[in-house]
Structure I
């Protein structure tokens, strides 16, 4: 097998992995980013979940900064979408009129949030990564962690060239499913998902709207089938599927697509503008849309009751997209798995439970934990130690220097 060594190896090219890789590469570390598909962005792009949830508390105060904000700003660089004007003042809004249809449960027109087009977001991520020194591995599957005692020192990966051994001083698991942490022996917990499907559709009516408004923005809209973002709309007879079980992944995808197909068919009337020729799916997700899967049991865990509570080890803030003035201080220990050294988790597989897991899996928190994992990895590599042995004050200081707010009192 081919062998290659880096300072940092990031597994998973979703938003968390991209944020982590950008952070370590910009800090001067030799960084590899391994992604099993050919698109960066994970659920945001391949999964067709095109809503960059709020970086603010809904009361005019931004709470999440750094690469999370950089990615929000670049998500619309090559396509439609905009931050609502006057988001800091709810009395002087220019609402995004697409929001009631795209996200009826929220008031994102009053938030520092944006609806982007997944394809153009991929291009924006391409450009950011091309401008960095990250060594990019697309269409590459992470297989088995390489252990030295209880420490992860690399991962075996496989692509069209065959299997390779990739070693690193620090490994970041941004797989979304804690694949590396779990296979390395770290304690993990799972959360099954009910059928869920978000896809783009188009119609003759949308084309007419685009022509009348002289804007192509409405040509593709989104429709949800199955459960919604926060597992609402569960119907009798549905069951939870496990994202870590091969057969369940297939069953989840087939069930979700069937529900979506039947839902759209119920709106298609032959001979009218809602016939199958005039109302049909335009783009389907190319990855299973599991929102919550497997996550590490960390040195610390973000809990629902931690809302608006002080956390001494906080490394950043994450806001609720559904309500205002609801903010979580995310502890560093949520990124650090138990019983395994040399490894950090980032993204939706950090340690969180209950409603707090719904917060940490959203794009702002995912980007936040990704960048913090990169910050911690940089400190660990420079000090030739494991992330679990770091003094959290060093991580906090580095985060502050990058403009992060760590505590509610900082707002």
Structure II
């Protein structure tokens, strides 16, 4: 057998161990304090103990201060495995944090006690992002077990805070180290499709807006004595559907190939039916093609809000909750894209292609910092859903893809 065949066979032999690591990780909730959690420290401690049993040349820690969590910090870990050459590194970055499970009645079991059923592992975080995390770790474990060196040094990067902005995660790491180099290959396996054919190289701009409408509360039977903030907000939401016509450019690199503008979260206003609310709050999630400036989109939102203010005699305040202009794309012919393409074809027998997405990933943070990064994984896109699952064959196969990339010249 050649090196790739040996590594692949070894990865297959680790299937049960990979499942067990998934179960162990799922049992350690790593929630942001804004979601009622204690951060990632306990999960990071478990992972450090696991990594220290392997032959990494060094394990670095970048702990970002955060007084909101019991540990006082948000952990970020980098583990380096030496290859034949240190001329450049191959980085595989995953995140330790997860989102809350949501409505528990929608789950078939305890979201923090992973279970196996029909070739899948179920539990919160098993696909987002533990599938790739476990795959990356066991790719290195296979090199170690076979006594084969990757062609270049490989870095396993485990970060905090991906689900709530990454300020205390990879952003903090990049601000506090120069370990990443321009010639490095950076893989962020936090986006993908069921066929494994999407190599994400570009993202849309993201704009999350909070709309606060202030009117005048009154009794439900006497609407003339108040100003219905909820009615004003509802009218605004309907009219904002115009944005699909105003910002109507298409770019087939992306799926969907258009900018999107959707009302999402709605905060509670009055607790009883017979009161007309004087305060109402809702949110919009906008994913905007890179050819539009977010400042132009925001100006149009203000214009529409002003018209509603005048018509309904309310006061509307718009507040950005998240605002990120699209990062420069990774070129479709970048080395990391070409190596992923070759590995995916070899392992899964499919032709992958560079694509853009609407969802934000931490690859954008690397791109803004001047690094070429590519997102790839084979997944059923179960992130944030009840009964989130990871297909075990995908976890094993993705590990082979990462190993294949590490064996290429």
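Every read-out reported here was derived from the displayed coordinates using simple, explicitly stated rules and does not represent laboratory data. Bear in mind that the values here come from a model prediction, so they are computed numbers and not experimental data. Cβ atoms are built from the backbone, for glycine too; each structure is taken alone.
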Once mean count of other Cβ atoms within 10 Å over residues 150-157 is calculated for every structure in I, II, which label goes with the largest value?
II
log10 I(q)/I(0) by the Debye sum over Cα atoms at q = 0.23 Å⁻¹, for residues 222-333 alone derived as -1.37 - corresponding label from I, II
II
Between I, II, which one scores greatest on FRET efficiency 1/(1 + (r/R0)^6) of positions 110 and 126 (r between Cβ atoms, R0 = 35 Å, to 0.05)?
II
At a computed 21.8 (mean count of other Cβ atoms within 10 Å over residues 38-45), which of I, II:
II
When distance in nm of label points 7 Å out along Cα→Cβ at positions 70 and 142 is compared over structures I, II, which one is greatest?
II
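Between structures I, II, where is distance in nm of label points 7 Å out along Cα→Cβ at positions 182 and 254 highest?
On the way: I: 2.1; II: 2.9.
Once distance in nm of label points 7 Å out along Cα→Cβ at positions 182 and 254 is worked out for each structure, II has the highest.
To which of I, II does the computed value 82, 42, 41 (Cα extents along the principal axes in Å) belong? Write down the numbers at each step before the final one.
On the way: I: 68, 50, 43; II: 82, 42, 41.
Value 82, 42, 41 for Cα extents along the principal axes in Å corresponds to II out of I, II.
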